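Given below, in the form of structure tokens, are the structures.
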Structure 1
Amino acid sequence: MPLPSPLARLPLPHSLAPLLCAALLGGCAAVAPTGSSSSPPLPAEAVRALAPDGTLRASINLGNPVLASRDAATGALKGVSVDLARELARQLGMPLELKAVDAAGKSVEVVRAGAADVGFFAIDPVRGEGVSFTAAYVVIEGAYLVRADSPLTANAQVDRPGTTVVVGKGSAYDLFLTREIKQATLVRAPTSPQVVDEFLSRKLDVAAGVRQQLEADAQRVPGVRVLPGRFMVIEQAMGVPASRPPLARTTLHAFVERMKASGFVAAALKRHGIEGAAVADLAPQH
């Protein structure tokens, strides 16, 4: 039995509900998705709200290798967030322009400034100033890496006087640890992929980041280890500029829920060989 469309169960302003419900019934002018009839056509008003220039511009953060990277052979962008951007453009029936950046903070700024229509971010209240988020589509673990001879054996031991922790500037871990760390000293690397190299070159005590990135670095660099467990769970979501009409966020939120419910996100994680990340639960019904 097919799953009901998430659009039918999202809380909508009264002015928007008839429009989106009519789209599900095929009762209003719509832009049909390209190359497939499996998704309901989206109302033209929703398409314009989400991508008013007729091209979907998506900001892709290469600083999070769990979700996006460049193909080593071709240089082409790939990953779960790239797949989602392509599928959204297909459903909108318009071309896609990918805007690659090397750090989460830069991706936020691109979307906040309106230079991209959508982006892929870890949900954080600081980023909510200028970006409207969907519910999460993937959850990822944040972890710590230390030297093999470090006396630290547990995450709870990190926040102590004299301990230095390096984190990618503007990353979800930076924002989280800025709020949570009370005694240790935070040091910021330019981007998340540079964290371990900064940790080594400056002889710092702890590196913080995505577990998969740190585990890959531990294979690359001798004499380091990842602490067991996690210090946070990162909820990865999509977002639109907060300056856009509410219909833009509502449409994007419904898209994310469809992609989770249909198995698209799970298939993308499997296709790209991502371990340690999980599909987020469907947003609660209201």
Structure 2
Amino acid sequence: MAAIIDGKQISKDIKEELKKEVAELKAAGKNCALAVIQVGNDPASSVYVGNKKKACEYIGIESVAYELPEETTQEELLGIIDKLNNDPAIHGILCQLPLPKHINEDEVIQAISPKKDVDGFHPQNVGALVIGQQGFVSCTPAGIIQLLKRSNVEIAGKNCVVIGRSNIVGKPMSLLMLRENATVTICHSKTANLKEVCKQADILIVAIGKPQMIGADYVKEGAVVIDVGIHRDSENKLCGDVKYDEVFPIASAITPVPGGVGPMTIAMLMNNCVEAMKMYS
């Protein structure tokens, strides 16, 4: 029977550590500030932005909000980013995705200074991760590393299978596991014999974006299973990419949905913001 990896508790621990650190920095006259830009009023984005503001308030990071109308032009958005890049009082810049269709997301991501790119999406930060240099790492994969380490899961020397190759989760996740000395296999929609490959994994990280696709027949006895997915099932209950009830009895440890990977993303965003202030201000 699996140990449940409690992302809620681990993210709370990280926020407590950051709160203490931010208080010490403030006492030394250093304030930390995050600018959050939202274009339009996508309901899911509004929830995420609200959660980020709450986390900032709790930790003691100043949150500067830019809530822009849907019809904001790309030029106007890039102008705000340029202003924030040059503002020494702002340490992190986050532009909530997705953006309206008339705005080019890649150009917006590349416009944010790599030193303030607390989402870890800028090509310079992604490149730094590839070659092992210092830079900001995408928050969800960084959070998963913390989940594993703080749950005393041995990573070095283990077989890790990552299902999914997105720029935000799958690719950086595989690079981080490689950095931690795991032997990594990346799977995707064109992978042949997916079940057989997954059954080799000591650590299985599922970021495939399909509700409850991965059942017990994909999982080796005693594997650690990390479920990145979040969906609503036919009864409107939250579920992940993994059939939790089926996999739970055979895994050695597993993340629930909700309460596993999700809370870690915001905790690591806050961590990146504090790191940005310490490194570059």
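If distance in nm of label points 7 Å out along Cα→Cβ at positions 77 and 157 is computed to be 4.1, which of 1, 2 is the source?
1
Out of 1, 2, which structure matches -12500 when helix-only ellipticity at 222 nm (-39500 (n - 2.57) for each DSSP H run of 4 or more, over all residues; to 500) is calculated? The partial results should precede the final answer.
Details: 1: -9000; 2: -12500.
This figure was derived from 2.
Hey, mean count of other Cβ atoms within 10 Å over residues 101-108 derived from one of 1, 2 reads 22.6; which structure? Intermediate values should be presented prior to the final figure.
Values: 1: 22.6; 2: 13.0.
This figure was derived from 1.
To test your reading of the models, identify which of 1, 2 gives 33, 21, 18 for semi-axes √(5λ) of the Cα gyration tensor in Å when calculated. Walk me through the numbers on the way to the answer.
On the way: 1: 37, 18, 17; 2: 33, 21, 18.
Label of the originating structure: 2.
Coordinate-derived values only; no laboratory data. In this text, all values refer to a predicted model and were calculated from it rather than measured experimentally. Cβ atoms are built from the backbone, for glycine too; each structure is taken alone.
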